[in-house]
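Take a look at these structures.
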Structure P
Amino acid sequence: MGPITRTVEDAALVLTALAGHDPRDPASLATAAVDYRPGAGTDLTDLTGLRIGLPRTYYFDHVDAEVETAVRHAIGQLEALGARLVEVDIPLTRYLQATQWGLMVPEATAYHEATLRSVPELYQADVRILLEAGGLMTAGDYLRAQRSRTLMSVQWTRMLKEVDVIAAPTVPMTAVRADEETVTWPDGTVENVSDAYVRLSAPANITGVPALSVPVGHDLAGMPICMQLLAMPLRERTLLRVGHAYEQTQPARALAPVA
């Protein structure tokens, strides 16, 4: 979970208020409060020396052409600000989907168990069926998914030692019509829309690495396109620095309409 804001600077303000040790939460890190706001008196667009990981695998597979063009252009903007592009291979990609659903479905089922039993009519059929299916998964399946998550986290830590930030599309396509259930990619692959929309956020969700999504343009239909930035755990300041630098050259205020 994370804040949804209009600009990167606003995200930094909200994160500054949210983050920090909470003695009432046993899972809270005992770290000092951090001010995530962009530093004053510094060149906020200078990314000289920063290593941007450009995925060779996974993130640009089965991605809409307009999305890929916009994201690669944004990555080029980061390079123009002084960052160095470093190609990286995303580890254990063949296990991502199985691991994500192996964790998410039983956890969602456990969370919704009481209301699913008492007022099942409040759930639409697709969600209800998914939650009911979660009740059929075994503890062994869930534990195997947790082991897979651990292996991925180890591999991602190794990969992120080679770069400071990874830049990639946030989702593989822009918004589709509500009645569209599948998407067909140029190579003939048919993918469920719900699978497509969570596919590129799966690595961060599974491994726990922080991610920042930044608007980078629109497709021909006017639908927004975003780039996600990912970094080592507790490196949110780096993500915000990169996102803010990009925003200064391609202002998010022009990309995110004011209500």
Structure Q
Amino acid sequence: MVTTGELRRLMRHPGFARLGVVILLVVAWEISARFFLDRDFISPPSTVLTSFGELFGTPGVPSALWLTLYEIAIGFALSAIIGAAIGLAVGLNRLAHQSFMPIILLLYGLPQITILPIFVLVFGIGAASKIAFGVSHGMFPIMIAVAAGVQKIEPVYFDSARSMGASRWHLLRYVIFPHMIPSFFTGLRLGMSGVLLGVLLAELYVSTAGIGYFTSIFTQNFDATKLIGLVSVLAAIAIALNEVVRRVELRYARWRD
């Protein structure tokens, strides 16, 4: 039996507040969709929940889900590798930082959707163009975050490590890596959202497969229930990926506590 004190502690927990907000939004959505909004454009969550069987029974949707997950996973991995490598190279060298950081910021500020046709011409309309377009969205936040993180490392740490005979690997492992962890994972979270956006945009405009393609199909057919169900699946994927990154960050940034 839960005591009054335990109940009060539970109610003060941040997770309880988050759950309350989610429940409140879902109830408001249910009431609005049932009594005030047009069912052709918005479906109540209860209807969406009961339609998942029909959604995944739609020919092509399960394979589209796996294809999109594959593209996101490959794009995210490549973004992390490319972003971390270039971020380190630019952040650790003053001349490189002064020379290339303005170019990186310029490219990051460029609306990526305007160059989507170039990706299609180079990589075709298959999975390669979706992955490449996702990487173009995801690598820049990681790159900028890593460069900013290593720029904050005090030079005295490098001098002290070298005075004790540290090699380049030792500097990377024991000086650079621990200090770049917070910035790196901040970039990973932003990059993950960017990869997801890039892949879905590419599927939405130039694809005959993937979740983005079916999102377009359901929108054109005014199938609000399946559309919202598919959007809910995308939201669940984004939340799951963010949780994976958070847990990895806790594992490798435990020393900060």
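For distance in nm of label points 7 Å out along Cα→Cβ at positions 31 and 199, the calculated result is 3.2, so let me know which of P, Q that is. For distance in nm of label points 7 Å out along Cα→Cβ at positions 31 and 199, the value 3.2 is produced by structure P.
Figure out for me which of the structures P, Q the number 18.8 belongs to, where mean count of other Cβ atoms within 10 Å over residues 71-78 was derived from the coordinates. Intermediate values should be presented prior to the final figure.
Details: P: 18.8; Q: 21.8.
Computing mean count of other Cβ atoms within 10 Å over residues 71-78 on every structure in P, Q gives 18.8 only for P.
Ranked by distance in nm of label points 7 Å out along Cα→Cβ at positions 95 and 231, structures P, Q are topped by Q, which has the highest value.
Using the calculated result 1, 5, 11, 15, 17, 17, 15, 11, 6, 2, 1, 0 for P(r) over Cα pairs in 5 Å bins from 0, in percent, pick out the matching structure from P, Q. The structure behind it is P.
Out of P, Q, which has the highest value for distance in nm of label points 7 Å out along Cα→Cβ at positions 111 and 159?
The structure with the largest value is Q.
Tell me which structure, out of P, Q, gives -13500 once helix-only ellipticity at 222 nm (-39500 (n - 2.57) for each DSSP H run of 4 or more, over all residues; to 500) is calculated. Could you put the intermediate results ahead of the total?
Details: P: -13500; Q: -26000.
Working through the options, I get structure P.
Structures P, Q were shown, and distance in nm of label points 7 Å out along Cα→Cβ at positions 167 and 239 at 1.7 was computed from P.
Out of P, Q, which one gives 3.4 for distance in nm of label points 7 Å out along Cα→Cβ at positions 23 and 223 as computed from the coordinates? For distance in nm of label points 7 Å out along Cα→Cβ at positions 23 and 223, the value 3.4 is produced by structure Q. Structures P, Q were shown, and mean count of other Cβ atoms within 10 Å over residues 175-182 at 17.9 was computed from Q.
We did not get these values from a lab; they are worked out from the coordinates using the rules stated. Note that the coordinates shown come from a computational prediction; the quantities given were computed from them, not determined experimentally. Cβ atoms are built from the backbone, for glycine too; each structure is taken alone.
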